[in-house]
Structure I
Amino acid sequence: MKDSVYHESTKNLHWIAALEKAPYLKKSERLTNDDLYECVSKKFLNGEFVIDSLENKARKHLKLELITKDEFINERKNTISYLISDIEIFPKKNGITTLPFPGGNAQYVDVNPELASMREFYYRGHYNNPDLYLMYVQYYEAGCSYWLIDKSDSGRKADFPSLPIFTPDKKTIISVAFDPYSDSHCELKLCSINGSIITKVFQAEFVNWAPSAEEQGYMSSEGSFRIPIINSKFVWTREGGLNKNYQYLKISIL
């Protein structure tokens, strides 16, 4: 099972509609640093979407800058990750993933794997200090999410649209997700950590760029997150595949 929105069960009408309305790649269009900060929040209110600009808030919390491919590749050797990927310890059995807690085991049961209401659980590892399990949750029409679950009481501390990435000091978590169902194709979530408390600081859809759907970003030991990106207007090729004419983004948390 690959942790991706491209799970077989997500190939549905929403995905087809997104392909049909997406502008196909006609020429190379390169992003500049001035393009990076435009972002919005979307709320469904009184039967319609209300869109608010969050660009000023993004500039308050993040420094976004384009880097070269060479810098992206060279800095990868300094990747830091606190995820312990012991996925074989708690395997799924008959559609049930069981995790141990001080008060007893908790079961996460797959629901309707062949229907639109499906929800499937996959244990992906754990973290120490803070003590958390990582659960990958696959939905049919809504993509996927990652849950951070408190090892002490089974409480869900936070959820993220893609793999949560800790900063070296473990004071911040960032998640940058490719979203095939959104016009902008990008969702970013930023949370702070204070002891066992995880608090959302910032969340938005970025308008002009989207992260690679296939190549993961990484957190460097100096505290910046680097990721391949593409102009969101040119995510798709003429043949309907993913455009891999990447640029590279460095995200520093302020």
Structure II
Amino acid sequence: MQIQKLVPQTVVPQTEIIEISEITLLSVMEAKALSRAQLNIGSWWWLRSPGRSTCAARVLNDGKVNAAGIYVYDSRGTGVRPALRISNLGASNLNVGEKFSAGGETWTVISKDLALCDHVVGHTCFREDWKAPDANVYEKSDVKKWLENWALEKGIYTTAQKDIYVNPKSNYNNDDIQKMLETLRDPEHKQAFLQNLTCSPRDKLAILDCIADGYYERFERYDSDVCEIFIATYEAWLGMMQGRT
């Protein structure tokens, strides 16, 4: 992913290419490795570590790490502060403590493979189903899904997602996309396609609009990501259908 290193106004801005292996939240251990000043942004935010009972860990509004946590269904007071795990940070010109811009947000490099967003980007519960036996397990959490959708909407992709969402359009022309749309005029095909569609709510509405319109020119109303997600989902659906025959 291409990012912009933030430098003093007297210095020419620098462009870097980073390889994001994961979009996540900090753990308790990773948070405790930071200073109180780095943690204190004046609001509470989730950590991915489980807390006690049906709680998840968080950072308090004074920058203190609260490992015991708060109930996972809290959605008003606790926010989401994303972190990026970067696999090629050592090969880049980004050093610990330096900042860069990606997805319209400012990030600070906090370790040899992690960058942390400078602020909370939204609020959501850790897990709505607080009675579930794995209610405070991050991999099963609602906040993980929320964060992944937020990242896609911002155009922040992991290396694996880049091959799915960013590259596909170069392999197809407008006639190919038109044929895809025509195939989805079949209600059963459309329903099966939508079951494979995983993206942000905004992108899903855009794709539904293009399918309803039925012509490839409709995609021109939206960011290129919308068409790329459509193609990737179509490929996944088509592969699944061919595997059944």
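Before moving on, here are some points about what is shown:
- Comparison of I, II by distance in nm of label points 7 Å out along Cα→Cβ at positions 37 and 205 - largest value held by: II
- Read-out volume of the Cα convex hull per residue in Å³, computed value 146, structure in I, II: I
- Structure (I, II) behind the derived value 22 of relative contact order in percent (Cα under 8 Å, 6 or more apart): I
- Calculated for structures I, II, distance in nm of label points 7 Å out along Cα→Cβ at positions 85 and 125 is largest in II.
- For the structures shown (I, II), FRET efficiency 1/(1 + (r/R0)^6) of positions 61 and 157 (r between Cβ atoms, R0 = 30 Å, to 0.05) is largest in I.
- Structure from which -2500 was derived, helix-only ellipticity at 222 nm (-39500 (n - 2.57) for each DSSP H run of 4 or more, over all residues; to 500), options I, II: I
Each value in this text was obtained by applying a stated rule to the coordinates, not by laboratory testing. Bear in mind the structure is a predicted one, so any value in this text is a computation, not a measurement. Cβ atoms are built from the backbone, for glycine too; each structure is taken alone.
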